[in-house]
Structure 1
Amino acid sequence: MSIIKWVQRQRVRYTLKHHAIPFNSWKAVLRKAELLYNLSSVEKAHLRELATLFLRRKTITAAQGLKLTDEMVIIIAALAALPILKLGLHYYNGWVEVILYPDAFRVNHNNVDPNGLISDEVGILSGEAWLRGPLILSWRDVKNDLYSPSPGHNVVIHEFAHKLDMLNGSANGMPPLHRRMEIKQWAQALSSAYEILQRQVFHHSHTRINAYAATTPAEFFQW
């Protein structure tokens, strides 16, 4: 083992020993997050470790006068850790901040069409992930997903899945694959499922996935 890896492991052990999320606070969050109910005891323990490390390495910033509480911070960290439960916190390298708004927030983006024309697009969002920047969330929508969950929808996990997708440089539904996974097989499986959803949405068929997922392969991956 190299000296760098040894030092990194010692830092992790120190953090987990001296800065772990308090057990009572963790149990209170687990009781509120229906999404975490079916995890095993081992998975919940590992999730607590990842959430602890997440809070030591990332900054959660409140905007527009929102007052952060310990519970709010732990909820964000727990849900953020879920997509990387089997992967590791290094999958969130390259950025440092989560910005929490009290409600849905207004965005203004410049779009360039195939002809090179630039247009302004204004929208109201509950979450947004920037390629090399922060991840932004609406606390009202986080709470709604927590206390009144809809099948297949969670704004925190959705936006953190965007961060995983972006590890290859863009949000296109093609995240870094495991060694034994072939790009061709992944692309075929994703494309086939995406086309099925598009047909279902076009024919107004009932789907267990939000119709918004049919807009782009990147959005489909997040759902």
Structure 2
Amino acid sequence: MKKLTLLLIFAISISCSKKEIKIPTLAINGIQEVHDHSQVWMFLKIEDNDTIADINRKNTISSTNWIYNIDKNLPLKSIIPSINKLKHKHANGIHSKEGKHDYFSYSDTISKKLSFIEFDKTTFITDSVLSKTFIKENSQDYSNYNNISLTFNPTNTWVNDAKMENGEFKETLLQFVEFSAEGNQTMLHLNFNQNLRYKDYLLYLTQIQSLRNNAILTNNIEFIFDPNKVPDCGCD
């Protein structure tokens, strides 16, 4: 059974291709052991003055867990469409097996080990619909929750219609939850600007996951939006 060596790695290199991936570093403990895995590599590449993902998945096997090693400086718009396609292939391949997962990798500066975040249950919606519109259109599914929409841009963060200053996001979010819950479970809905870098996406994602408990849930649907197509995203 294949087992990933657990090391603190700030840059992972594939010697045969002389390419390098700088994976994100986070001060948070994650999953630190994954057996029976294949790896997907997403390198940063500049082409025609545009940042794109150069993907290598030649050695992936559908019957194994898949680990996604993604360069921390890639924007979400360069990686999410490919992640959606790869997740579909992994789940629906001829040799796919139930119980095999998809993981993001990162370097954990606390344990000094390579760690992983499972994301195979996540659905990425990329048609520039924000969660508040989605909730209205599917109100029957969310009427029993205290729904809070979070929007993450490269330069700011919003909790519902309130813009957050640096360093106060988690504290303010918990105040929102306490004020608005009224005895109901809270459902957090995540919106990410497609220009957000992967390292920032992963940081926000782990912050949100650290808040989850029986009273605070997270919608498995994540909205990746184009700010040019969403006039009320608070992207300025």
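Annotations for the structure displayed:
- Value 2.4, calculated as distance in nm of label points 7 Å out along Cα→Cβ at positions 60 and 108, assigned to which of 1, 2: 2
- Ranked by distance in nm of label points 7 Å out along Cα→Cβ at positions 20 and 36, structures 1, 2 are topped by 2, which has the highest value.
- With helix-only ellipticity at 222 nm (-39500 (n - 2.57) for each DSSP H run of 4 or more, over all residues; to 500) derived as -6500, matching label from 1, 2: 2
- Entry that produces 14 once relative contact order in percent (Cα under 8 Å, 6 or more apart) is calculated, selected from 1, 2: 1
- At a computed 1.5 (distance in nm of label points 7 Å out along Cα→Cβ at positions 28 and 148), which of 1, 2: 2
Read-outs throughout are calculated quantities, based only on the coordinates presented, and are distinct from any laboratory measurement. Bear in mind that the values here come from a model prediction, so they are computed numbers and not experimental data. Cβ atoms are built from the backbone, for glycine too; each structure is taken alone.
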